[in-house]
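Please find the structures below.
Nothing in this text is a laboratory measurement; each read-out follows from the coordinates by a stated rule. Treat the numbers as computed from the prediction; the structure is a model and nothing was measured.
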Structure I
């Protein structure tokens, strides 16, 4: 693959060891405990940035924000409006694909040619799920009870989705979880791997720029034993999706 940009220059522009807050309820926040953890470049051991070391309290806040959004503004979005949001996200991903690819490479170590090559796959998923937002329907069913009676089914969002992803391919893994949740009218709390947290935070920024309402997408950074375990057991999360 021939690169039409300088990945090293992009990498230098992305991360400088600074603090990158997590995204909860439409706000960029530190961990409630104040604890942080380092995000390292696996190729060099360099500290790319520091991120919050979220705990159960941060997961609780994110789930509460997701619940408020689910029962509030997001529930009023029609399938067409959710489709438009996903298409805006896809357009932003196309615009920022080089930045996302460099972030993926720095975050988890896959060669830049491979992360760049995920473009069609990831943006294709976004556009696919945008189409599904208006294509999911219930059924009308002939009824055996005497008389002119028809039964019907209706698909409804399950509510708050808790999503836990591994370190490899954080851009693709995030979209596997976020896009179908948004298409179906759910809200989501994403807990990325503690070994690759920076790209999901970048994705959260693009979600906000695309006009996703506050609380619909939340990203809590932290360890599996502290943040991940709380999300997996959370009583107000209606569905848990996990890749590991």
Structure II
């Protein structure tokens, strides 16, 4: 997937213009990471190696854009030396884009399950769970990016709440796979593969919640990590 990035911040004279470039770049990377989550899962469910290779290549685009945005964040910090909430916003974007890059790595890991000699036969229930989980995770990731770019604490709190649903899907896949493994050890590769895919999707969901926590930090100075116990959500 080709991407047209916004103008490099060092070409811009005002802090507001540079900050808008950072937001736009962050949004583009978020869109790519969410797209790759769905793409990699669909490749796994369809045993589609071509689609899996597309997901691996898309992750390379995410990695390149990640490195550029980090450099742009540091450039903005050096040139404009923002303080208070503006400083938190730039640092929040710099931290959050690392979560998008790691989410992309997990999508790539799912795709790599396809590029292997073993092919799997998935029951319809297994397909439905993983497909629904993938859609939910992609939605929460995009919502977390929207929360950051639009300064929406309400959207951030919705992302944190949705993490419980992501965990429930993971648990359902784990439980069903363990039962299937006990009954059908001959297809252990299939059953373990489902567990690993669900775990990767759950980790992508965790990175979405990390971004949501950064949003609360940017908005109100709530320290990331405190929010999962309910602090700062009122």
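The table below lists the values:
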{"quantity": "Of the structures I, II, the one that 24 was derived from, the read-out being relative contact order in percent (Cα under 8 Å, 6 or more apart)", "calculated": "II"}
{"quantity": "Read-out helix-only ellipticity at 222 nm (-39500 (n - 2.57) for each DSSP H run of 4 or more, over all residues; to 500), computed value -28500, structure in I, II", "calculated": "II"}
{"quantity": "With semi-axes √(5λ) of the Cα gyration tensor in Å, for residues 104-159 alone derived as 31, 15, 5, matching label from I, II", "calculated": "II"}
